[in-house]
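Next up: the structures, one after another.
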Structure 1
Amino acid sequence: MKRRWKFSIGLGTCLILAAGAFVGLEAADRAYPPPLDQAKVVSREVLDADGELLRAFATPQGRWRLRTEVADVDPRFLDMLVAYEDRRFYEHGGIDPLAIGRAAFQLLTNGRIVSGASTLSMQVARLIEPRETRSFSAKFLQLARAIQIERRLGKQEILQLYLTHAPYGGNLEGVRAASLAYFGKEPKRLTVAEAALLVALPQSPESRRPDRRPKLALAARERVLTRPAVAEVTGEGEAERASNDVVPLRRLQLPAYAAHLAEAAIRKQPQAEEYRSTLKRQIQQKLEEVAREASVKLAPRVSLAMVMADATTGEIVGEVGSADYFDAGRSGWIDMTRRLRSPGSTLKPFIYGLAFEQGLVSQETMIEDRPADFFGYRPKNFDMTYQGDVTVRQALQLSLNVPAVRLLDAVGPSRLMIRFRRAEVRPVLPPNEAPGLAIGLGGVGITLKDLVQAYAALANGGQAVRVGNGIDEKPGLLDNEPILERQAIWNVTDALSDVLPPTGSRRLGIAYKTGTSYGYRDAWSVGYDGRHVLGVWVGRPDNGAVPGIAGYQTAAPILFEAFSRSGVSITPHPPAPPGAVRLAQHDLPIGQRRFAVTASGLIRSSSRESAPQIVYPPEGAKVDLGALSGEISPLVLKLQGGRPPFRWLANGKPLADLSRRRTNQWLPEGAGFSTLTVIDAAGRAATVRVFVE
């Protein structure tokens, strides 16, 4: 009876003490929570479209601490880490009594510490709240913090804290930073030797740094590999094979691509930790390599820029704002992809496209390349010579100035600017000036990014896209009318695809155009295949002249080298759409065999008849011909004026026969926009654009 009474008193006392300890622990837990908020400070990361690291920024304390999830790491490394550091990690609540008892017994029997008792939770507690001295009080605090952490976080979250904060020497923290610095790769796929080294380093990161003390690093790795618990994880024979691998002898720089984009991201969202762009790291890396190599051949103060975009989505897959961000001599910190510059001759394809679309010319139409005066504006060719009579195709391929201005005078500078607006491209005119003929030769300001956006419409069948990198601009299709009709684009692309590549470059199957601005300030080259567009600019950021630079000799070789090394597969240009055909000159309608207009754009004629005018269908009409039901009816065409016989063209393709009647019929091939043109015997033309439903 007395013994039972004593047992009851003892049990009650224990329960009271346990309850008091629990209440005290709860109170302390609320009053002194672990500093988990401090653990949230990590390096800011700029990522590519696939989540690969483009660039990281150190923490305010100068640490490379990349956020690391469990899914970011090789599962075998995690198994080796737990086996080596904390075998009962998934079983205990923050402290491991068995490990503590073993360590205490070894300390008493050996007089020194033989093995530690720190769990991964305790190590996390030390990492997020470093202790200044090694003492029993500090160890007790670590034990308490480990219990607090376990009460708040799950095992996966605790592991992620360790993976993010574990020290690896110098200012490297976390498994991702260490793997990138020592192995040059993310830790998703590690060899056994690499995983063992990453397990070993945090125990003594400075003394075991492989780039400074490779022998000590090797010895530490061997201790991990030979631990029986680790051998069970790696499998038989793996430790022996891994022992033959050398340790890395140097520390690599973390990825540092797309400097201008990264700076723009931080300016736009200074509080964000992660920035996702549309760039592709492999493409970006190659473009930057090409830029660095090309800059060696340029004058010291000359820079260059590149933009590569997917024309089907508008996503920028690579952009280089300068050859070297840190090159002060070239003003490398200036992002030249977003600076207004004169585009030289790079806008000419859009002038020719309008002329093709309106039926004014075909590729084999003859046009004059001779001195001309357009109300006081006297354009000259780049080489100050003239070719005489050339075909329109040759004029575009040779980038002759006078024929381009003749066509622009005929189609109208304002109409050209309206087409650019369909692609949300707005070339900047000089102050208080209306669009004039000079815009065809570079008399406007445009950015490299906008120039690529305009060309993206050519590569995308006329459908404009907004080009963006996901940081400055969001890419996407534009719900606007096509910038040009497919037949016109095909004619432009067909001509530009046959331009010879620059000396030393091989054909790639791309269409491209070059340009040089007035005074040798800018050299351009823009090329496209059936999907991608790449633009290159070369010049001085301060807009100074660079004698000797030219689009063909300076920028085009960089374009071809970058396109070739970018890694993108060349996508063939689409086949000729219905109605697009390249006719020999003798097969052209008489009005298209030679382009002859006055400086005002009026077709020369000695006749007194009025010029032809299409009275039906009217300009911009929507005509329901049953195209949506699949049974298309013919469209009646009516005109007034002009001298017969008349030649009708639908989307640049001549209808079957000449006609002396002022009415005709046309059977569309399908729904959508179409351009109808009539040319009379004097070569005078009229054009309307209709939408067939």
Structure 2
Amino acid sequence: MRDGDHISRHSGAARRAERWRAIARLRISRFRVWSFGPSRNDGSGVRSKSHRALSALALAFILALIGFVGWVYSLGPLPLDEARRVSTTIVDRNGKLLRAYAMADGRWRLPVDTKTNVDPTYLKLLFAYEDQRFYAHDGIDPLALGRAAVQLATRGYIVSGGSTISMQLARLMEPRRQRSLYAKLHQIVRAIELERSLSKDEILNLYLALAPYGGNLEGIRAASIAYLGKEPKRLSLAEAALLVALPQSPETRRLDRYPDAARIARDRVLGRMVEEHVVSVDDAKQAKAVPVPTLRKPMPILAPHASDNALATVKDAPVIKLTLDSNLQKVLEPLARDRAIALGPNISVGIIVVDVESGDVLARVGSADYFDVSRAGQVDMTRAIRSPGSTLKPFIYGLAFEDGFVHPDSLIDDRPVRFGSYAPENFDMTFQGTVPVKKALQMSLNVPAIVLLDRVGSSRLASRLRQAGGNLVLPKDESPGLAMGLGGVGITLQDLAQLYAGFARLGTTKPLREIMATKDDREPLRLLDPVAAWQVGNVLLGTPPPENAAHNRIAFKTGTSYGYRDAWSVGFDGRMTIGVWVGRPDGAPVPGLIGRLAAAPILFDAFARTGKTLTPLPKPPKGTLLASNAKLPLPLKRFRPVGELVRPGGEQALHIQFPLNGSRIDVDRSVGAEAAAMPVKVAGGVLPMTVMVNGTALGEIDGRRQRLIDPPGPGFARLTVIDATGAADTVVIRIQ
């Protein structure tokens, strides 16, 4: 038994060993079949036909693969830079389109962001019609390609391309005229590259910016604006289906040429959407009943002057964001146009709106009509240098308040006065006598303003305005003089608006900003003391408004330049400042063009059209003296020029009323000494008074405070009057 067991175990081990050897031979033979050469154990050295065929096939595959890789490499990088080129667009502070500029070759291609300015309904139809698995595939949809291949095999021609949105984008980036397998392979390769280089949203945005819509329109935004007159942010079902259908054959479906073909294509899209259960039958039926547009609308041109300036300032930026508010711009441009037409031919209107707190320009209307050549529409009158008329007077009063020698309730004389050869006169050629300072400003009286400017100093006023951002332009080789108080200087409307905003800001101005920047490093500029700024604003709040306008709502000032060339009105509340200019851009006079009648009504209408409730001005700063004239300190009760003293008993200081300082006296000695006598008149002072000419006493002033004297010889003469207290007043005159 034991020997039999031994023989049995031995034979079993032998069988297992033989089995493992057979398995090894089988594996070796399989390896030989798939190897490129004969088996080393094959002594014959002859390949079988199957071995040679497989080897040739493998070699051909490797060579084809190498060739394919070389072809792909020869395609070069994706032309993304060219694809990303778009029309420069100017948008407002909220991202709304103000104006777009066509590309250099005349095409309209606007940047697209599907998350902010494309209707979801359109995207739903687009994916259902063009690429149902857009967010799932990697550039190629095998199911769509398979369907296209079956259609080609069964029908003998290409029914659908099976292209994904990525493949279509590749075709748009590198267009080919003919549809072929080679072109399809090219699209497939480029689509894979796009998927590896860009996100799905970036691919979709590029496609929606490049999709053709006929003519020079590219992208959904350009098409929606040109055909529908609106951004594609909110589209009806009919509009969305139309925009999906047009890129399939853009030239044969142009709405301005082939509206019927476009309608048929739109209805086909809607029918497909019903089949795909994307829209209901009823909704599709209602959408099909909507007529398609047949005319192309112009691209929007809002704020053209601001847009042109931004384009010239910011280089190579696809989107330029301004501080403007498109809603405000839309209501002010028609206002300027309508008022200019009503005022007469060749007249233009400029309007600028500034946010008081930030200094941002909220609206800029540079002319009555950008395209009106007769009104020089392309000249931006908000940046033109013009004579400001009386609009600088509030700053004169502000400096006077700041210096403390006058108060809004102080009294001031409005009477004839002469400064050398300069004798200012009021606009109506009359004088009001003694009036409160605030009334003198509200009535825009010239004489009080010039008298205060003489005290404040013309150079100081010019320096302060420049310090606050007002770039004054004086005639060549001239220095600031008293005439600048009545418009004898040049300034722009935008600078004037910046300066007036300083009253609402209680004494500081903010440099204007119109182009949004990532960093705002503007610092406030000093204009006036806070109390003085508030006093000016409070006085201007009481300026009588135009007819049918509410009182005490807007602080404003008007101005009219010499010769009726410029009419101005600048006003402010606690939130915004608005400046208005009216006139002819060529500087020609317009008889009867007055700031109060021409510009002020536009100002009040502009405030009304902002749609905002007027914001009150700031409260009086700490330390503001609020008192009537009766309760003012004695030095503030009445303004007196330099040299006049305030006496405890209330007597007016001595003042020579005639002849005026700097005047020229013509003397005709042929009529006799008595007839040629020159009168001397004084006011104030304490009798008796002595008249002296060039240091020589000529007698005393009589009880009526006047005297006739024998005029000195030709030339300059110094005339002095001294009263009983020793007070004196002197004038220099010229005798001829």
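Once distance in nm of label points 7 Å out along Cα→Cβ at positions 338 and 386 is calculated for every structure in 1, 2, which label goes with the largest value? Greatest value across 1, 2: structure 1. Sorting 1, 2 by FRET efficiency 1/(1 + (r/R0)^6) of positions 82 and 218 (r between Cβ atoms, R0 = 25 Å, to 0.05) from high to low puts 2 first, with the largest value. When distance in nm of label points 7 Å out along Cα→Cβ at positions 554 and 570 is worked out for each of 1, 2, structure 1 gives the greatest result. Supply the structure label, taken from 1, 2, corresponding to Kirkwood radius over Cα pairs in Å with the calculated value 30.4. Label of the originating structure: 1.
Comparison across structures 1, 2 (criterion: FRET efficiency 1/(1 + (r/R0)^6) of positions 346 and 586 (r between Cβ atoms, R0 = 25 Å, to 0.05)) gives the highest value for 2.
Read-outs: derived from the displayed coordinates by stated rules, not from any lab. Bear in mind the structure is a predicted one, so any value in this text is a computation, not a measurement. Cβ atoms are built from the backbone, for glycine too; each structure is taken alone.
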